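Asks: What follows is a group of structures, each given as structure tokens.
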Structure 1
Amino acid sequence: MNRKYFKVAVILVSAINVFSKVEAQKKNDFNNPSLTHYLNDEHTRSISLSGYAELWARYTQLNPGSLINNEAKSDVSDLSLRRVRVKMTYKPTEKLMFVLQGGTTNVNVNAKGSNYFDLLDAYAEFSLNDKIQFGAGRSTWRGLSRFTTGPLNTLLYDLPSYATSNAGATDYTVRELGAYIKGQLGKFDYRLVVADPYTMSTSDPKVNVASFSKNSPNKDFSGYFRYAFLDTENISTPFNSGTYVGKKNILSVGAGFDYIHDAMWHQDINKNTVNDDMKSFAIDLFYDAPLNKEKGTSVSAYGMAMHNDYGPNYIRYVGTNNPATSVDVTQTSLNGAGNAMPVIGTGNTYYIQLGGTLPYLNNDKKNLQLQPAVGMQLSDLKGLHDNAVIYDAGISLLMNGMSSRLTFDAQNRPVFTGDPSTSAVVSDRQWQFVLKYRIDFN
């Protein structure tokens, strides 16, 4: 057995031995004791284990010219592991916390040589009080908008595509090495982050089309500020919930920013290289509330407006968990291979999401619920003639709350052709259908 995986197995077995003696305490969605071992009688010091896995079964209509192992394909069906995470949280004192998380992302048949169980998060946090906590290390602590930090109890099958649009460009799976300060002052909470973005090696500068610079990157400054009109939200982790399935009464408004000096470059008409700052600003509104607690019905809604300035005509096309391996350049669209689509660029992006839970199918045990949801992203980008509009509609079966759920999602995306700087237009639209199962443990 590979020594690396043997060590991982030893660590997991040791953790299981610890948690096999966990005393009766707070129950999780499976009505089992949580995987938390308290180190003192006051329950202020602890070690806990958590994680999740997401399995996708998918049918995708591919963009023009898409290739899978050098064979032209117009569509494909596949199985993949979208995310697998294992997390340990250690609180040796009332003021100090250490988080260690590992996992892998986008395990599909086209990436057999690049799927490792990676170190994702490793950071420490010190709490002065509820108003001021600060930490440092590698983490998803970021600013800008509610969903920028990644997925937690998503209403649809995954995050909206704009939310982590710089993933892989300035970070590693939405993670950077940095330091942050955060806190909660009554109904108001905040986070401010300074980070070292990863080297942004993409391409040489192009005429009047910005791209990420190959120069040494400057600091990434971001922040997010939120006011809760009703219940407050937990800010012990960087993630924000997409829905509370009626367990809270939330109405919050947030605003944030993300800035990197000279992150981009392009050439002017005289072929001189010009550096461009990356500047993003966003505001959002989130509402989640029970309708009938006895029946389990609830409503959830989210709206967001974002302005991005990456330099002239910048557009990023991304295919989430892309099933294609390459593209025939003689037949390709602006989207590129597989399921790629424009997710962000210089211009404005708007997003709206609406859903909720229907009455319990098993009212006696208060479980088994259907959760329908719809979402729409509209991006008005300088480098595109037409707006980029992405539609999602889905329904989830919650078997043990949000900890065991099956989600079906239908997504419709635009395909762009033409000159990317003057007349890029929508020439077609393609579908993707995803059946996802997610299981959490905590």
Structure 2
Amino acid sequence: MADLSTEFAGIKSPNPFWLASAPPTDKQYNVERAFEAGWGGVVWKTLGEDPAAVNVSSRYSATYDGFGNVAGFNNIELITDRTLEVNLREIEAVKKSWPDRALVVSLMVPCEEESWKKIVKQVEQTGADGLELNFGCPHGMPERGMGAAVGQVPEYVEMVTRWCKQYSTLPVIVKLTPNITDIRFSARAAHRGNADAVSLINTINSITGIDLDNMVARPIVDGKSTHGGYCGPAVKPIALNMVSEIARDPETKGLPISGIGGISNWRDAAEFISLGAGCVQVCTAAMIYGFRIVSEMKDGLSRWMDSKGYETLTDFQGLAIANTTDWKYLNMNYKVVASIDDEKCIGCGRCYIGCEDTSHQAIKAIAQTDGSNKFEVIEAECVGCNLCQITCPVENCITMVKQDSDKPYMNWTQDPRNPYRDAG
């Protein structure tokens, strides 16, 4: 059976599934119940200086898929609203009771050296395994010069990271904001500051929807609203891209990554790990479905690894990085063409409509004697864009078939059709 144990930035845990810094990790009661359910680690909800933050009501909103499931989750909650003394006492108690689990503490204080020096030393005394610097919170805290206000300035990221490494012996994980043009700049700054690892992504600035009767965004606080932090399955593609950008950047090569963003099942976790993540953090799925989802995550990942012959997580960690490249290096001579399986086709015509109205008019509708239509691909017009396959409601009815070619590999930098192609 596959071994799910992990060592991330020197922090050991029995499996790679950690709860992210959020409401599920805001107190001893929650964290111990999470460990009882089988989570490998937690990142304690962000601590700050006293007096503690004050939250509003209400705090959450969501977007939904066609089946009514939460696709995206928005929150305007701040860091812990409990005193620092209470949090530190509970962290120490939990670590003593659960020595085999990873317990990392998220931190956010003003961008002042003495503030960081003081709090990292206080956390270190609890016996916690590591620190996560919250440079990503997009609401409430940036107005106070913290959270994303730090994470969006690489010089600040590097400076604060250096402070924490100077004053603490614990591993330092820098949590990055996605609300930035290029995630690599922040990651490089954390690396220059001697961070032991980075975690990403934090939540994305968002407004999930408008109450059109009252003309106010959700969540609603006494008739007003504000932008919040977006997470959940909807942000996973963004998170995967940002993880891959850091993993394949020569300047941050080898920097451990904790993957965050829409992880709801074992497959999501495997995808993040395949792009270089050493562990994953979960929040929204736990909030929606409860702590027990980790059992399915662990079981599913273990079974999949067994089926592939992977004995440990490192056996497939980062394997997808080599196959992720810049657009300009993709093979211009590679071609696929759509193929429709008549046996599976239900005649809905969605492929035809999509291709006819918005793509390349590469599918024709052939009227049948019974009044139905048969759909055929016009291979000479098909560019292999995949739109028909995406719109088709029947699994494997439309496949993309590779076309034989005697043309060699040629990327855009070599293509004579590119007026700016690289010389030589």
Structure 3
Amino acid sequence: MKNRSGRRARKKRRKKRGEAVHVTLSREESFVDLRRWLKQKGFSSKCLIPASFTDTGRGLMAAQPIKANELVISLPERCLLTTSSVLKSYMGEYIKRWKPPVSPLTALCSFLISERYFGDIAEWSPYIKVLPKSYTCPVYFSNDIMDLLPLDVRIKAVSQKEQLEELYSSSLPFFLSLQPIFTEPVEGVFTQDAVRWAWCSVNTRTVYMEHAQSDFLSREKNVFALAPYLDLLNHCPDVQVHAGFSELSRCYEIRSVHGCKKFQQAFICYGPHDNQRLLLEYGFVAPGNPHSVVYIDLGTLKLCFNEVDRQLQQKLLFLKDNDFLRNLTFGVDGPSWRLMTALRLLSLKPEQYSCWKSILLGAPVSQDREDWCIHKAQMLCQHLCDDNSNSLLRIAQLKGGVEGARLEQLCVVETLRLEERAVLERSEQVLRNLLPQPSPWQPNSIENMEH
């Protein structure tokens, strides 16, 4: 009988069951160089090895069982790329004499760009070589892909692009001052594309680490630390870890709360982030994310406005003053408390004016007003579902015949929209269950409810 327990057979069975299949990367030249370079700096890891997974891409696999509360990784301070590293480098003297002082972010971005330019002779070359060549963050998106995003995240993504452009233009004089370091014109080194790459590298891969304020940097908070090898750990919202820099060991340490089985991917949790925030900050979406929500912008909320309501402007001002016109969402458990509270206030009749303040404190509304709110929430949910379906259709059309970075960007937006659709479908079901079912001989009058 043929032996079906080989590695290839196991991979085929896992793939058929929908499980993630991995391919080890530990023998790839770039990772061999990285591990050798880190070993010279005092770090080695027999517990975790680099691998490529079908569901998350590059990550770290447990080469042996990791027990609960066991130290997963301990990266020495000298392996961390911080502003202190930059100030001690060849770039330090230029930063120290530049006035006004550059920001910690600009210092790190400048150093990354410079090290990438110098290639093999750069000190941090083994780390630079394993960094992504580009990212799936929205700052890389073309306008047509940007238009496929939900409006709330699109507005934030446009703001990010503007911030990045401002960083480039404001830092350009400093970049020009670095000309003595390079043999070619500095304008060709510190391009907008290079700054975008460096900005994404810092924004997506740094770990939080507080640093003492430097006299040579601006007063902006300095909490950046690039952590080679450790930054290969991918995010999973269900995983619990203890992470931070240890003053005792002078290492950045990650300790697993529940452990990890051998040959499984080891994860960390970046925080209780919804998928929109994960896309904006890290360039990926977490399928099945329990923190995932769908946001309702003010333009969509206007579908619930009754323009003949003489108190409408007062209600909107009251909601705005009490910060109830933002962070209105649908989640897997249905419409959020904030959304329903805003709708309850919008539903009030003129004679219920005295209830306004108590509504924000969770006071109940009359049954007819509560039914009105549920109906309006259903209408909002359906509107978002329609927008979602239209975007998914356009994404499917754009994916035809494209490849490379553009295809990756379309796929991450598609995943966001699919996760959004799942949330909206769950909310629709919750809302249906909230409404009393009409008797067969009684028409459903909710659809006709107005002020």
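Asks: Looking at distance in nm of label points 7 Å out along Cα→Cβ at positions 33 and 305, point out which structure of 1, 2, 3 has the largest value.
Replies: 3
Asks: If helix-only ellipticity at 222 nm (-39500 (n - 2.57) for each DSSP H run of 4 or more, over all residues; to 500) is computed to be -1500, which of 1, 2, 3 is the source?
Replies: It was calculated from structure 1.
FYI, it's all coordinate maths here, none of it is from the lab. These figures come from a predicted structure and were not determined experimentally. Cβ atoms are built from the backbone, for glycine too; each structure is taken alone.
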